[in-house]
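Multiple structures follow.
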Structure 1
Amino acid sequence: MDRLVIEGGIALHGEIPVSGAKNAALPLMAAALLAAGSHTLHNVPRLRDIRTMQALLGHMGAVCDHGDAMTIDTGNIHTLEAPYELVKTMRASVLVLGPLVARYGKARVSLPGGCAIGARPINLHLKGLEQMGVDITLEHGYVSASARRLRGAAITFDQVTVTGTENLMMAATLADGVTVLRNAAREPEVVAVAEYLVQMGARIEGAGTAEITIEGRPALTPGSIRVIPDRIEAGTYLVAAGITGGRLTLTHCIPDHLEALAQKLSAAGVRIEVDGSGITASRSEPIHSQDVKTWPYPGFPTDMQAQFMALMTLGDGVSIISEQIFENRFMHVLELKRLGADIELDGRSAVVRGIRELSGAPVMATDLRASASLVLAGLAARGKTEISRIYHLDRGYETIERKLAAVGARIWREKG
């Protein structure tokens, strides 16, 4: 099993290009199921989760080619099932449910089960589909869905759900009538999916707000779109500049997507400069401890909580980090403590008392963003840090060790 080795204590300087967003690319790939023909997605990152979605679409009969761009030909879909063997490795696989039942009238998708950061049930997806006239049956660990044709409905989510919003928005594009999604997710990735659906012929208004209106169409046609930059990858590298006391410029990004994080970093003593599609982070003063509470977009992203906590371990005071989205997203705490961090858990909050320096040690990644927090801590720590189980990292960061090495980090991958 591969591991990353980091010799820390080096201030990072240089430019890092930001890759396409995994969390936008995956629903865009699922959206290809809504229209027969060849779809083209540009700027798709080469990640483990992307390969899993390719395998899933290929299982159904789609032909996927990931060259300079990704092409997905959905002209010969012959299987309407997402098997457990594929879904168990990636929860986003459930995004094929809405498109399949909308276009073909039926689907059979394995329940994704839990994950390291919480249960994240899909009941909100299923409840919404039922309101649209879909007959849902749960049996043998699978969701079986069927409907002659979906009908528009007014759907209010009990809580904000990104994949739920995407799934029902995609399904509604082929429904009979108008669908209104209230308390919808406002994330940039949701907006990106809506923009592609509109390009395919859908009628959608309100994407990026809490209320999205979709007028169903008889059919959609394939299109071409560029995947938006990954705001979480960008945010991770902004923290890398701050935690090492360096200066990094991120290119090919959308600074507006990073506003909540940028405000907290500025308050923590990290200077943020925006220039068009570039953003630069640097730090020459002490790290100032800041409280953080995660919240749905445009609030502070839960996917940046672990990375910001790594920064706060070197703060000049006490930081309280509260996790409001997932109930079990503090698994990185024990590993950060192995590096010397002073952190105490109190329910859904972590109390972080800043220390002078971290010390390298062997640590183990428990999930994707926890992996990133350990990389950041390792970059700042004195001595050598070895991070095992980095297959989590490979799910969401494209060639992270190469990008960091290019700006001065002593980091390399060792085959296990």
Structure 2
Amino acid sequence: MKGIQYSFYVLLISLLVSYTNAQVVIFGTNNYVEYQVGTLPLVISVPHGGNLEPGSIPNRTCNSPVYAVDAFTIETALEIKNKLFAATGCYPHMVISHLKRNKLDVNRNLADGACGNPEAILAWGEFHDFIADARNAANQQYNDQTFFVDLHGHGNPIQRIELGYLLYDDELELSDNTLNTLQYINNSSIKNLALNNVNNYTHAELLRGPQAFGTFLTNNNFPSVPSQSIPFPGLTSNYYSGGYITANHTCYNPSVPINGLQMELNFSNLRDTPANRTAFANAFTQSIIEYFNAHFSLDWNSCNPLSTINPILDTTFFVHPNPVTRGNLIHFNLPENTFYEYQFFNLLGQLVVSGELNSDKTLDSEKLNSGVYITRILNKSSTVLMTNKIIIQ
């Protein structure tokens, strides 16, 4: 599924997540790629933590490939997810590649990342399609106020977090005035934020000022560069400024409206033990909430997708009974003397049944098989008045 149909499918899944507090997971072909659907304005990708080495995909040999695995980045991302849920009641969107890097590198272009192997090519496409689907679902819910994090691990000897905004180490040594020119703003993965944020912070302030993401992380006991205390990495630190994923899934790409960065995590005292990963996940959660509060107009309660649908009705909409035993009537509590259309979708986003509600505002559930459905009620103008989940037993 692509385009509008698939985006609506992801939104339906997000609705289910909000009702059940259970995160729905979508797998790509052969389970090589995983998309954990969320309802927060945050998309996290994990490209280099996988360990699958199927024999049907030969080791990459094209263009001097790098095979290093970013150890425990998947585990770290999952711990971040858990802490974000504990803090907000909602999940981030998360896209994970489970293929080992010697088989596929999704942080390279297709030719260099898959080296012509059909299975790797398919997985590469599914990984990037899932990120686009996650972005689109979050953007629809949050009016393009989504943030993207491409999560990696580095092996540099300096044990600190490296945040890559697609600006090189020597560029980060430039003066604030220079970094605030359009030449450097246009090359930044937070270009849109630099041009429009609620407190009018400059590009340089967003990179290394008191309200920079690196500063929030540092203040929460995880030193990061760039930040207020470490404004630039130095020219001999082998600093990672960001790669293919960041360049293609943030506003550096003119067709993508959201901001983001590449995050390189040090190993010692961060990824190395479960306790350290938990401590970092807590710090990340605190930092990202502070970051959103500083730079975006967000209500954290809005991570429930239902709250983003403005009810047009003057009365409370609900269906009863719910769950309903198949064969019994479903009752819709709606104002009288008004035309209503109903639509029932399964969890694949497929329209199962639709029609005009009768004057009694009831529907015979015999039309539906047992299962979980998302129903929409529309008025004569085809405006969606409300969305709800119904369980047919």
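I have 28, 55, 17, 0 for P(r) over Cα pairs in 20 Å bins from 0, in percent, calculated from one of the structures 1, 2. Which structure is it? If you can, show how the numbers build up before the last one.
Working: 1: 28, 55, 17, 0; 2: 27, 51, 20, 2.
Working through the options, I get structure 1.
Comparing relative contact order in percent (Cα under 8 Å, 6 or more apart) across structures 1, 2, which is largest? Each step should come with its number before you reach the end.
On the way: 1: 21; 2: 16.
Largest one: structure 1.
Every number here is computed from the coordinates shown, using simple stated rules; none is lab data. Note that the structure is predicted; figures quoted are calculated from it, not measured.
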